[in-house]
Each structure stands twice: as C-alpha cells, then as structure tokens.
Structure 1
Amino acid sequence: MVEEMNSHQHDIKSIAILDAGSQYGKLIDRKLRELSIRTVFLDFDFTAEEIVNENVQGVIISGGPGTVILEDQEFKRLNGDRILKLGVPVLGICFGMQLLNKLFGGVVERTALREDGECEIEINTDCPLFSGLDSKQTVLLTHGDTCTNVGGELKIVGKHGDTISALSYESAKFYGVQFHPETDLTPNGKVIFKNFCKICGVEPDYTLTSRLKSTIKEIEDSVGQRNVVCLISGGVDSAVCAAMLQKAIGKEKIYPVHIDNGFMRLNESKLVEKSLAEIGVTLEVYNEAKNFSVATTRILQKDDTYRACTQLNRTIHPEEKRQIIGDCFISVFNKILVDKGLDIANTLLCQGTLRPDLIESGSAYASSKCDRIKTHHNDTDLVRSLRARGKVIEPLKDFHKDEVRQIGAELKLSCSILQRHPFPGPGLAIRILCAEGPNLGTDFIETQVILNKLASYNDAKTRPFLLFNKIIEVLSKSELETLDKITGSCKYKATLLPISTVGVQGDARTYSYCAAFSCGSRTDSSGPDQQLTGIASSKSNINWDHLFFLARIIPRCCHNINRVTYVFGGEVSYPIHDITVTYLDTPTIDLLRTADDLATTSLKMGNCLSSVSQMPVVLVPIHFDRDPVKRLASTKRSVVLRTFKTQDFMTGVPARPGKDIAESVLNKIDQAILKLPGISRVMYDLTSKPPATTEWE
C-alpha cells in the first residue's frame, strides 16, 4: 500500500491520530505541534486515499473511554488489521496499547486495579521509544482495563509494579504505552513523541506562525461582508480573539460586547473595559444580572425530547447551570441584534472557544467519541444549533491556552492581558456548589470506613478488616510502605463530605465524593505531641508531601472519590452527614465574591500570582465542627482554594505550599476568609487533573 501512495503525497509529512475519544486526544496534537510536526485526525474507518493525501508516515492511536473487551463483530469495527498493514510505525496510547495487544492475541481484562493519577514506572531504555530517558519515569496512568497477558511478538518494556505499562514490537515499529505521554503529568512525554517522530522519519516543519496566517485567512473568508458580534469576557481567549478579528477584517464590521451576567469577580467588568481599551477595542457593556438569575432553558434528552429546567437561582445541578447560562448568553446575543438593528442572516456570533472547551463538552467538532465532562457555556445545544447553521465563528477552536498566549504575543498584546488567570464564562456560578440535601449514597458508609483505614493504616494493618483488600490490592509494595510510614508519624483524620464534585476518570465524567483530611497532633523526635492550630502552625506540623501522596492514592483505592482536600484549622472532630441548603442567591454570590477578592489580593501581595496558572475559589455547603449531641443545624459554608499549575490546561497539578506559594500567604488568606460571616473552614484542594477537574462543577 505504501508504495502505491508515493506519487500523490502532501508536501509536508504528517502523523495521523486515530481518535478513540480521549479527553487528552487533542493534547497529542498539541504536543506534536510544539515539535513543529503536522498532524491529521482520522476516524477508525479511515480510507487509503486519506492516508495518501495526508502523507501519513506514522499513526498514533489515542486513549478513550471505550473498551477493547468487545464482541468480535464490535471489535472488527476498529479496523485493527488495517492499522497493522499500513506499513508505518504505530504508537498506541492507553486504549491504543490495549487494542494493539489484543490484535496480537494478548489478553485485556477489567480487573480490581484502576489507576487515576501520577505514578512512577520502570521502563526499558534500550527501546528506541524511550531513548535518552532514565529507567524510572513519572507518568499519568488513568485506566480501568489492564493488559494481563502479552500477545504475539510484543514485548514488555515498561511496568508499574506488576502492571504492564509499555509494549513494543521492534522490527515492525509498533509501540504501546498504558500511560498518557501527551499530558503535563508525564514530564518527559515530549521526548517520547520526539523519539516516535524520529522513528517515523518526520521532520519538524509545521510552525505556529504558519498556522496563525492560515487562521487569519480563514476569518477573512468566513466573514466576507457580514457583521460580527464579538462576545468578550475580558480573559485571554476573548481578547486574543478580538485582536485576531481586527487584524483580519478591521473594526468597521465588529460589534464588541461584554455581558455582565451577575457572576463576575469584584470589579471584573470595569477591568475588562480597561484592558480591552489597551488594544483599541471599545466595549459596550450589557448588565444582565437580573435576567440571568431567573433564566431557564430546555435541555435535549437522549430520546430527542426536551426537558425544562428550574430557573437558575433555584438550580442545584452543575450541568443545568452551565446550559442555562450558555443559552442565556445566546438570548442576550439576540437582544443585541435587535438593539443594533442587525440582520441575523448577515451577522455572525464570535466566541473565543478553545479546543479544550469542545473536548470537555463532548462536541463532535472536537471528537465524535469524547465523553461529556462538563458543558461549556460556549457549546450548549443552542450554540451547536447556531454553529450548524453557519452562524458562529470561532477563530481559536483549534488552539490551546498556551498557544493562544503565544498568538497574543505575536499580535503585540500586553503582558497584563496575556498573563491574566483564566475565568470561566459562567463565572462564580460554577464555583458555588448548590445543594438541597446531602449526598449520602448507599456506598457512603463503606467509603468512609475505607478512608478511616487509609488514614490510620499503620494501626489498621495489624487488624485486617473486611474491606482491607480494597487498599492492598491497588497499591504497590513501596506505596504501602510509604502509607505505613506516613500514618505512623502523623495523626490524620479523614472525613468524607456528603457533596459531589465533577471529575474525569478513565476519560469519562464522574460526579463523586470529596474526601477531606485534617491533622490533630504530631509526634516526632523534637518533642511531645503538639496540637495543631491551623495553617499558622510551623511548617513541620503540615507535611504537604504526605498530604499530596494521600491525595494521589485515594481515588485509586476509592473509585467513587475524585477529589481530596486538606482542612486548615486542626482536626475535624465530627463526621458530617448534612449540608447547608445553598442556591445562587445574591447574598451567597456576594459572599464568594468577597472571599475570592480576599484570596486573589493576598496572592498578588505575596508575589505568588505568577506561580500558579489559576486559583478558583470555591464555596461549598459544608459546616464543620458541630457536635451531633447538640444537634446544631448546618448554617455555615466553607471555602476551598483550588490552586492549579498547568501548561496545557487539560491536565495539571495543585501548587505546592512552601514551594510555589509561601505558607505565610496561605495563612493570610485563611485568616482573612475566616473573618467573613457564615464561613466555617478553609480547605486546600490537593488533587491533580485527572482525577479532578480544574473547576469543582
């Protein structure tokens, strides 16, 4: 087949990505772009003509939420035999490795083991895929199925404990990795892709500058003589989008609008106006807070019928919040058309939609197989309807956040705009966990028991219990030894919170529990037990390495937990089985707005703003420290600091106190927020993405 292709090839060689629906599939594309490699996305039913026209020199099979444990007829639809006969190198990632293994007669099974987070693996550095790397590598492992037996000519070239993490068939240039080299949580992933491109014989000749030029030309062609209403939130994406529009079509046909939906940060809209004026964009501000508060919408169901939502200020479901807000933006867009006397037939809606927005929303414009993690406000059903009618222009839809910042620099935007922390379109609305009652599922008590045993493993290991295997079957010997040491040196209290947060595990959406850890007393060689009094205690009293280790292993031991926090202020004395009823009402929004401003201001004054990519401040309906004997009602709420460090904004890790953020800064934030009326405690989110998402909803 390869010989027949040669006379019809595209000028630039490319790597084809077979899209199995991974949340990180487009990060493969992004990582290769960083190496200036051209890529093309293909479905599994690709044609020989596509391979020829795109000059494909190698194939990468992405991960995905699906499984290769299928009936024969379903498995054949993956066209695995055709992949093997292409005559080009193949790299299978996660699902892709399992597919290769099964094609060679190996066994893939759904076992008790499930990995969701950073792990250390051992690799064979003689394998060309791992050239230049050390034998021990930190990687992101997130999967439910596992290769339990290797097929055919494949050989094991990587392991995590007893679990197979990498395979190769050297003479055929077939490789498989169970981990995700495309994410930032695999620090040397780019080296692996560079090695694969070298194996494929593909040179780096596809640059961001050339892509920017083609995007500007695409804007010119798409807009033509039509007008454009550009919705500008004031963040990096919308600012760069506005600058690109101006460069492509000038100012005359552009109507830049900022919509204040009532969920903005303190003085956010004024700051937006000022920052956009710096690049010559004069905004018209629409204050629509009242309309958003009582807005509702209809949501399309799987059976093609529509279900009406409760109005926003009484809605407790994250997905309904997001869809109501997104559809309300479209209602305001229609209002703008009337106000300006614009003809919808001759007007486009411009959004600063990024590739990750489409991926997480499960949009077919990013992948036909991705699971919907959360509906972004710029990808609701109404937006999709407009998009299908050719009424939406999204110049950044093929770009990621870091690439957008690079484009902004080329367009001469100021650093004050380009380095702003991202702020979601729904704003503070998705940073308030609304609830009418506690989440006390049938698995709540069992999960709390497992958490307790994890927190006291040093004692529990001598008294095995019924659920003990859920810990020892999942963790490696070295991890169990570390857990033993940690729980032997410090007294940790684990509390399961009766709330749900959004996460992503195994490339699929989860809506699961949050675990909270607190510290009481600590014994060490320096002296007797010391009672912790919160974050104001000395550094020795809060061992962040211990806490981050616990946060990493807990979602693997308890699959129904996707987020782990640390609670400042000493040990949480009592279990929590109820919540404070919470809606998106004005006092609650104002409370979070104030807490957010206090936290952000402290971060700026501590010169820590640049050390994190983002710091959502979240309000949760949890009232700690109530003695059940006194039967005190749940009336307070708690605040969570969700620091986030990332390059790709699809994966990332929390900032490390004492390293990325001074503990004294966190102390100031904690003390300032605790002075607000109605605040119970302050927590620190310890969870990487995955298994958690950046936002809690």
Structure 2
Amino acid sequence: MSFENARSIVPQHNLSGEGVKRGAIDPSLPQNDSPEQRAQRREQINATSTVYQWTTDIPTLPGVPLATQVPADDQPSIEWWFKVLEVGIAILENVAAVRLHPIFSGLSQAAKDIISDALTEAEEIKARVEALREKHRVDEAGPGLESSIEQAVAGSDIEALKGHDSALRDIVTVIIDVLKAEEKADTRSIEAYRDLYQTLPTPGIAYTFQDDDQFARLRVAGPNPMLLCGVDRIPDNFPVTAAQYAAVIDGDNLADALADGRVFLCDYKDLEVLVAGVWKGHAKYVYQPMALFAVPPGGSSIKPVAIQCGQDASQYPVMTPSVSSSEKWGWEMAKFVVQVADCNYHELFVHLAGTHLVSEAIAVATRRNLANVHPLWSLLVPHFEGTLFINNLAVETLINKGGPIDDFFGGTIESSQLAAVQARLRFDFYKKMTPVDFAERNVADPAKLPDYAYRDDALLVWSAIHDWAEQYINIYYADDDAVTGDSELALWAASIASEGHIVGFKPITSRAQLVDVCTMIIFTASAQHAAVNFPQRTVMTFAPAVTGAGWTAAPTEQTGHNKAEWIDYMPPMSLGLLQLSSLELLGSVYYRPLGDYCTNRFPYESWFQDPAIIGDEGPLARFQAGLRAVESRIVARNQHRMHPYVYLQPSQIPTSTNI
C-alpha cells in the first residue's frame, strides 16, 4: 500500500477504558491524537495495568514472567468450554471402559471403590455440562441481537464460566484419581497398550512406530520438528565411522554426504538439566542421546543412520539399524531412548517454553503498554485469547508436584520445571523466526532435504501471516518515521525485552521490522503452537511410540537383548493410560481457526470494526483468501505425500494458544 493511503488523520474515537471487547472502530497512533486523547490513552493503560501485572514468583516456573492473575477478559468463551468438556467426558468414558479390561483385573476393592466413586462424579459433571449447553442453546435461539439481550447473555456467560472452570478441574481430578487407584495392573505388552483405547480411536502410529522410516519421519513431521540440524562434520563425541555409514546408506559414503549437506543430527545434550526421578519406588530414567540421519543420494527422505544413547562415547557405543536377531532389540531400545528424549525436549523446550510462555509474556506487555485504540492492540489481542487462562491451568494441574508431568516424565518435577524455565529464558525472538530458524539449523534448502513437511507448510502459513501484517500495518503507519514516533510501541518493545525477558527483542525502527515482529507473534501463538500441540493426540498418546521416561538404564551395547528387555523400558500401564488421557485432552480441542476474528463472548461478533480493515477488498478479506489458498496447496501436497501432514492446514490452526 502506498504511503498516501496510510491513515494519519486525528481520529474521533471513544476511549472508554475498561470493558472493551472488540477492536477499535477508529484505531490510531498516539502521535496522531490530540493532547486530550493522549491523556485518555494513558489513563486507560494505567487502569488496565492494575489488572494485568507481572510476577516471576510462580513456584512451578520460578523466574519466568507471567501474569499474576487471569482477568475476566481472558476467561474462555462458553463454546470453548463445551469443546473441552466434551473431550474430557469422552476420555472418562474411555477410562471407564479400560478399567473393566483384564489388564486391570488385579485392582484391590479399595481401588475399585475409588474408581466407582470417581466415575459417578464424572456422570454428574456430564449432566451439569449438558444442562449448561441446553441453556446456551436457548440463549442462542432467542432475539439476542438487541443491546439489552446481549448484555444479559454476556452476564450469564461470565457467571456460567465459574461452573465450567470447576467442571474442567473436576474432570482432571477424576482422571488422576482413577489412574492413581491402579495398584497392580502392570502386565506390559504392545497389545495391552493398544487396549488402552477402548472407546477412543487407536492412532495409526500404534501399528507403525517400530518402522525405521516412521522413526525418521517424526524428526520432520512429528511433534518436535525443531531440533534436526544439518551438519558438515560428525561431532567428536559421536564417532560414527565411514564403514558404519556405508553399511546403512547403500551406495553412499560419509564424506560425500557431509560435503553435499545431506547429513543431519538430533543432539539432546540440553537435557542434561534433568535429574532422574522416582515413581512409587520405581526408578525412572532420562537420557541425552545423539541420533544421526541422512538423505541417500537421489533420495528425498531422511533415513536413520546411527544412535548413541548418551553423550559419552566411552560409555555408549554407536548403534546402527539392524534386523539380525542379536542386534535388532538393541536398536529398538536405542530408538526408544531417542523418543523419550524427544518427548522431554518437545514438551518442555518446544511446546511449553517456546509457545505458551513466550505468548504470555507478549500478551501481558501488550495489555500494559498499548491503548485499546492502538492498531496493534486490535491486531494482536485475538491471538492471546485463552492463553493466560490455559497457562494458569497448566501450572496448577499439569506441571505441578503430583501432576501428570511429575508422574510420566523421567525427571524430578523440579528439574523438569527448571528445563522449561531455562528454555523460555533463552528463547531468542529473532533467531526463532521461522525462515531464520531453518537457516540457523541448516535445513532451509529443499534440494538437500526435500521431504520436510513442517518446513514447507510452515513457510506457506508464515508468508500468509506476513502479507496480512504488512497490509494491516501499512494502513496505520505512513512510513518508518511513524514507527519511531510511536511512543506506545517503544514502551511495548522495551517491556517485552525487559519485563518479559524475551532475548533479542529490540527497539523497532521500521515498518518492515514491525511486520516481521507481528508475523512472529501471530505465527507463534497460532501456527507454531498448532504444529507442536496437535501431534500430542495423533502421535504421543501411545506410550510405546513416545513417552516421557525410560524405566531402565540406557543400553551400553547393541547385542544380546530381547523383546522382553525392550518392553521393560516402557511405562507401567497406569501411567500409559494417564499419558493417553492427558495428551488426548490437550491434542483434541480445535477452537476458532486462524483468520476467524470474533469476540470471545456470545453472540461472538466480528472483532475488527475499522472499515479500512473489514471491507470486501480490505486486508482481512485478503488474509482469509490467502489462508484458503494455503489450505488448498497443503491439501494438494498431501495427496502426493506418502504420509499426509495436516497440522499446518489453516483450518486446523486455532487463532490463539488456547489449549
């Protein structure tokens, strides 16, 4: 858009302070306001800042800047609650069916009584939810559009949320109570883990996880596609030989592969922060393996080449793929060790630290520094919907002492929390921008790594968001001087860097830089979170494929193992069910797709009100059209992929980190 089309007139906005639920009708920059309006802006920001305050003293995440409370505007909508509670009840129904299965036949009467009481309570929760849903249906069917009716419904919305909050916490508590009631039920087998899906669909990975190609595919299209790095030399502490490489990648040699840029490494050395924990008197194990992959000459997909189950080459030998009876199960153990490490890296570094906690810092800084008539306020706030709430719930029920992470992850809860804290405080905003990240990890070139679904689809979504941010920003900022003259923007950037502890965040001095920053914020809250959240259901609920702890020490040789020893690495059945239930909940709630900007209170009106944004030919319409085009391209790509990658289809990307 040309400079002449940028908005620089003095607006006639109404700045009311509290209770703003939609984007401004006439957004403006502070330098374009009258002195009186600037005073109103400052008064509104000061008032909002009393509600949105920082703390670094949350015991479960010490040192991480978080909100001290979840304000009313950040409570989820009724429709979000219905989606979450429906998933939760479906999980409880599966748990009820599983507890009747022979694998749990060893329960004591006391344990059975706990389960029976918990499931009775679950039925009461279900009835309460259905009553709330029916009330909401009646509200929706009413007149609903007149101001007085809207206000009445909005009021009932907020009151009902209190009941929903209690219901969800009750469901989480019931699930944990049911699973902690298990005492014996520890006859582990792959078939037994599959039997944990009684009323829920069994994911496909339950039948393919032992395949070496599937193992490799998870590095580029699984829950954690963020660690794989291209290398031009083998690390000194990972002595893979040319002979070992040639034996695995037929018709290739290691020197040529390295020179061509076809060799890739996943190194889990950062997991050294984890301290192995104990569960009910049983030792758990955490690992820091190294895994090498390569694209064969003329090939497209990476193949696993070698695994070392720890950082010390003198203790852990290099293991390679093998089908021989003497080496097969040692290789399976090595892959399991990698999967345990990857689960920890994914949940603590990539998922929790890299999406949830980063978005919360920016959400709080936005509320504290931008007036609700600032154009960036309108652009960004929808991408924070539900984030403060879901993070608060996670702190209280997932990563707390005695929570699921404490149980089925290998590290002590304190060391797992510390890992997330360190990862969050090291998160480098500009280096993590999607195109920069690919370049930093040497995985940007499709000629060297053709099959990298996450990269290829992420770049499409990034580009669509970038176009939207650019068109939007050019309406309100005439030139770079308008950016440097924006006092609220300067305070916002400084707050993110200092109070928010976001590494690398710096003063914004140009429109191009501001576009990149907004693209990164939106992408992180929406697409990046979707890419690392939703594989939790399709990949991570099945414990033999991915889990958070090993239950025996990493193997120190490849030969002489058997299937029973491999099974011993897997979690007790009750923890397998806890993992399934927890990740089924987190990976099943799709609420409000990217590009659908509405308020989070019934009747869910359009968020944007500025005619310059919402016109038929305006930036919002173009963004939505761009997302439809991306959807079509990914769907077409998936028709040619051996294994479709669906996590970055825009229809499958929620607007915000709300689960």
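Read-outs: derived from the displayed coordinates by stated rules, not from any lab. Small disclaimer: the values here were computed from a predicted structure and weren't measured. Cβ atoms are built from the backbone, for glycine too; each structure is taken alone.
Out of 1, 2, which one gives 0.45 for FRET efficiency 1/(1 + (r/R0)^6) of positions 452 and 572 (r between Cβ atoms, R0 = 35 Å, to 0.05) as computed from the coordinates? Comparing all candidates, it corresponds to 2.
Name the one structure among 1, 2 that helix-only ellipticity at 222 nm (-39500 (n - 2.57) for each DSSP H run of 4 or more, over all residues; to 500) of -15000 was derived from. Clearly, the read-out refers to 2. Of structures 1, 2, the largest value of FRET efficiency 1/(1 + (r/R0)^6) of positions 308 and 340 (r between Cβ atoms, R0 = 30 Å, to 0.05) belongs to 2.
If relative contact order in percent (Cα under 8 Å, 6 or more apart) computes to 23, which of 1, 2 did it come from? Source structure: 2. Looking across 1, 2, the calculation of distance in nm of label points 7 Å out along Cα→Cβ at positions 92 and 212 that yields 4.0 traces back to 1.
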